[in-house]
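K.L.:
Pasting the structures here.
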Structure I
Amino acid sequence: MSGLCKKKVRVMVTRSRPFSIKRMPGFSLLALACFFALYMPLAPLVVYSFNAGNNIALWEGLSLRWYVAAWENDLVQSAAIRSVVVATIASVIATVLATMAALGTTRTRPYRGQTSIYAMVNQPLMVPEIVTAVALLILFALIKESTGYHGYAYLVSAHTAFCIPFAYLPIRARLEGMDRVLETAAADLYATPWRTFTKVTLPLLLPGILAGAMLAFVISLDDVVITEFVKSAGQDTLPTYMLGQLRRSITPEINAISTVLLGVSVIMVTIIFFLSRKKT
């Protein structure tokens, strides 16, 4: 009788255990296959960035020659600085707009058109990037023709518009996962909406805002398609400079630049991951 009871208890514990996809048959093998499919192509890129020779496919010894060459290349330096400046400005503006949009779609009563606003904010994610680039090219061409202005505002505006949904998603997810008990308590203590936001909501939301800003920065820093269509002469960013070099001649210098960009992206995505996991 005791053995039967133990068996029933074991069955009940097994049934009450929450579902986890990690326990599915073949999950580990599938995860390992995906890992190799995604990251194995990057291995030759990184390895040959340390090649001493001029050939990107023929190993001629270990060297930091191409990292030094990229560091001393004035065109690479100016393109890198331009990329960082554009990405910083675009990510800051996109994060502010995304935060406002997230608050407007989660911290209000349901209203007509709320779903449409959500779809509009995320439109750059649903439309192919090349379509967005062509649309921006036509729009900015009309503005350039009528105003005669050819500055960096077009590039920053295009990157901002494209990065808004990438900043919006982690911020909205953070808001939806936040416990509203503290906000309700602040309202019960006669705190104004602005004071509740600055003293309660914003500190709790900060990890999501930082994650959204960093994700927007990485997306802007790595963008090629929109930048290639929107930029004017002399406005090459680092990715478009690399694209231009690939059309002329390919050297391991491109590998070195790509490896640095890859390292920066991996570091920032890792930080975003840990910020997103921070509990409210």
Structure II
Amino acid sequence: MNYNMRDSSERKYTRAWLQYERQQPMYDDSINDFYRSIYKIEPLKNIEQEFLDEFHNWLTGHKLSTFAGLSKFPIRHIIQGVTHFIDDLYQRCGDIQTFENDYKYHWRLNNNIKYVTVDNLDPKRELIISMPFPFYGDVHPNMNEILDECNRLKISVHVDSAWISCIRDINFDFDHPAIKTFAISLSKSGIGGNRIGVRYAREEPEGSITLINNFKMNQESLMYVGLKFMQKFGPEYFWKKYEKKYFKVCEDFQLTPTKAIHIAMDDKRPVGVRAVMRSL
């Protein structure tokens, strides 16, 4: 059985197509059609503020989840995906601490990374944590404890919320005093090849993202794709379209559902279900 198998047109509704090693986010033919429809010769304009406004409305208009405390983060900068946000943090802060089973990009940057737990947080290093957390397809079960301990130790927390566009039934308040910034992108909405998103901050951080935004250096083509995408697809699009198929896959393969459309749990192990779901 090949657990590294990537999704393709050859996908089949068999256990062999469950993705154990790399769980791919959703996309489908409707989004491919969308790409074809917008890649036309059209004049671009300065759309940074239009994109930022549309993004905020898109996020707050989520019909299956709610996110509180956004008004406490008035500084909003365009980013080229959440990985851009992470790179900026490493550049500004140096050695950042993170938890095991978070975004594998941290391990790819440093194969010798030493993960922390809530019991051994380092007060001298800032923390990044995903919400939703990839391993669980949900909020980290110890999220409140982690944030409270970080606040006690005066550790600045930065939240990777790349998965917000593929989840449901999550209600999260970003206005915890430990949280200084968070970032959301459209990548997991189905347009990962056009990485674009927004960083929210309580105060304006230093670093490359701030410079790029202040000097109007963002890519208009990415903003344009993102803007048109949000006008056509809501953040709950995949759940509305694939909900029945998702739960059928979970039932047929004895998997436990999560709150992320492309992830289920096989015992205590996350497994990607995109390929089998799209084969139905």
Structure III
Amino acid sequence: MQNNIDCLILSALREDISHEDITTNAVIKEYTKGRVKLICKQDGVIAGLHVFERVFKLLDDGIKISLHFKDGDTVKNGDVAAEVEGDIRTILSCERTALNFIQRMSGIATHTRKIADMLEGSGIRLLDTRKTTPNNRIFEKYAVRVGGGNNHRFNLSDGIMLKDNHIAAAGGVRQAIALARKYAPFVHKIEVETEDLEMVRDALEAKADIIMLDNMSVEDMKKAVKMINGRALTECSGNVTAEKIAAIKEAGVDYISCGALTYNSSILDMSLKNLERTD
């Protein structure tokens, strides 16, 4: 896992430093020791501190990072989340990449925590989706967990989910489920996406394990949950927002999947500030 993360972080560093950091190299000719603070500029939930640290360490193992919080902690505007000490050239060259990771991950964790708190006590589990930034899924799904959510499939190898185009290609809900059950090992659950009550009925009769209620009205979801009556797990999906959570809770589903956790989260604003020479 660490090797995979390191490869992705190194790729991000190479994206930002294709040959050299020409500005830093022009200003600082040789090793100069310094220290800088990671300052939070918004209230939120911090996530990705180990990734922030790893960005610097991969370029220069001599860099020292002092972390003042742990992932999942609530931070306030003005909090000093960490301090970075070492070669100023490394600090300046890694600054943007390190901030990009931690701001993005903390924004996702903050958004997730907001919705997870709305579901507290309901028994409904909040899930993410595969609607993630290419090559950043491992970071973004980790941030969802930090915020109190749960991960759905990490990739297409993790489980069977029959969506609209699979169903169309197979010739219908029943046919798609039958083909999936014939192909997959028995340990794999079969989830099927449904858009109306007729599709729910077909999924039930074909013995789907999980029935996704996609873009249904709350009233139709209530009818679907009543029809299913515990014979399959239920998942609400489609345009789920914080504003709709209260109504969706009343439908009685087991899971709510929310792609917006990863594709529509703002960053949590932070900066590296107060750089000082310490040599």
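Derivation of every value follows stated rules applied to the coordinates shown; laboratory data play no part. The model shown is predicted, which means the values in this text are computed figures rather than measured ones. Cβ atoms are built from the backbone, for glycine too; each structure is taken alone.
K.L.:
Say we calculate Kirkwood radius over Cα pairs in Å for every structure; which of I, II, III gives the highest result?
P.N.:
The maximum falls on structure I.
K.L.:
Okay, moving on. For which of the structures I, II, III does the calculation of helix-only ellipticity at 222 nm (-39500 (n - 2.57) for each DSSP H run of 4 or more, over all residues; to 500) return -24000?
P.N.:
Answer by label: I.
K.L.:
If you don't mind, another one. Taking mean count of other Cβ atoms within 10 Å over residues 193-200 as the criterion, which structure among I, II, III has the greatest value?
P.N.:
Top value of mean count of other Cβ atoms within 10 Å over residues 193-200 goes to structure II.
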